[in-house]
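The data blocks that follow each hold one structure.
What follows draws every value from the coordinates through simple rules; no lab data is involved. All values reported here derive from a predicted model rather than from experimental measurement. Cβ atoms are built from the backbone, for glycine too; each structure is taken alone.
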Structure 1
Amino acid sequence: MNNSVSNTGRLLWAGLRALLVLTLVTGVVYPLAVTGVAQAAFHGKANGSEVTADGKVVGSSLIGQQGYSLRYFQPRPANGLGENSVNTQYKLILSGATNRSGDNPELLQWVKEAKAAVVKENSTADYTVEPSQVPADAVTSSGSGLDPDISPAYADLQVHRVAERNGLTVAQVEKLVADHTTGRTLGFIGEPRVNVLELNIALKALAEGD
């Protein structure tokens, strides 16, 4: 009986020690080590790829923003975004796709209206946008609704409007787009892209003469 109790006690103590050691290693040492390496080697990415302007954080290069005035380059539509309807104590934005099929009447209407708006908003006194010029990313949202990038084609389509509304030349704005166009990753992965937030920060600085 005593041996049985003693053995059980030793097993329980061994299990408790293992629990404490593993908790320390996996719950404290490992997270601190990973965080330390991330902060040292990838400081910007580890902190959310924050983008700063005028000395303050204005967003993340990984998350698209809505609500730009027509002075600025416009992002992709965000039809996939929605608001939390369960916990209404906080106004939470939910990301996701529209979940509409390619032949869904509602989606087709969204695209039709978005294309008409893009043509109207980006046509100027001396430049007319044709419907055939409007790229897909100008009228459709991404899978998350939070895509931070647009295609160079969509950026180029907006150049005349942006130049006119900011008192800049078309050549100045075209150069701005070219300077902020990122090519394919490793030369073959993905497509060329333009980060809207970073482009608009540079546009603001150019327009204000900074």
Structure 2
Amino acid sequence: MTRPDAVLFDCDGIVVDSEGPTLALFVEELALHGLPLTLEAFEADYLGQTVEMVARQATAAGARLPDGWVAHFYSRMNEVMLAGVPLIPGLLGVLDALDAAGIPFAMGSNGSLAKMKISLGQHGIEARFRAVLSGQALGRPKPAPDVYIAAAAACGAAPERCAVIEDSAQGARAGLAAGARVLGYAPHGAETATARSLAALGVPLFARMEQLPDLLGITAL
């Protein structure tokens, strides 16, 4: 990959290691309401969606979600975030390498702004990003490209000159639709359902954040 003008990061699973507890919470809640799913099945069919999108798809699949379930889930999820979520290993080194190379970076997520303030605020890194944007807040969540188009603009870059770092097919579709080059983070190997869905889109995969500077054409860590 040639050196990008900007790098656009997803949040959950890319910057903060929040997907494990969040996905487990989804599986628990859906099972309580009549839709038992394995974690792998949930990842394959729902990863990268907003809570509202999950609710619609799960209801269509047979879940009996009560009125107010979306707000209830957000409340439970924020409690999980407040309990503490670590950064993805190697992430700070990537941000340092981008700063040293003079490449701006921003965040585009399907998560709520409130959730990102909780998770990023624990580590004091929100201000390092040119912008922290929510497709949900924009009213056009991924796979719509809007959040990555806006993140590129915040960096003063054309989307086609940006690299998007994603871990879900939903997010990768958004990056590709924006015209950006997409790299897929697959820390659990290329044979997981999520990794296969990224590869099916033609997205190159990498397993460790320490690999990312070389893939971006900047100085290795």
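Below, the figures for the structure above:
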{"quantity": "For 20 (relative contact order in percent (Cα under 8 Å, 6 or more apart), calculated) the corresponding structure among 1, 2", "calculated": "1"}
{"quantity": "Highest-scoring label, criterion being distance in nm of label points 7 Å out along Cα→Cβ at positions 73 and 177, among 1, 2", "calculated": "2"}
{"quantity": "Computed 1, 7, 16, 20, 21, 17, 10, 5, 2, 1, 0 for P(r) over Cα pairs in 5 Å bins from 0, in percent - originating structure among 1, 2", "calculated": "2"}
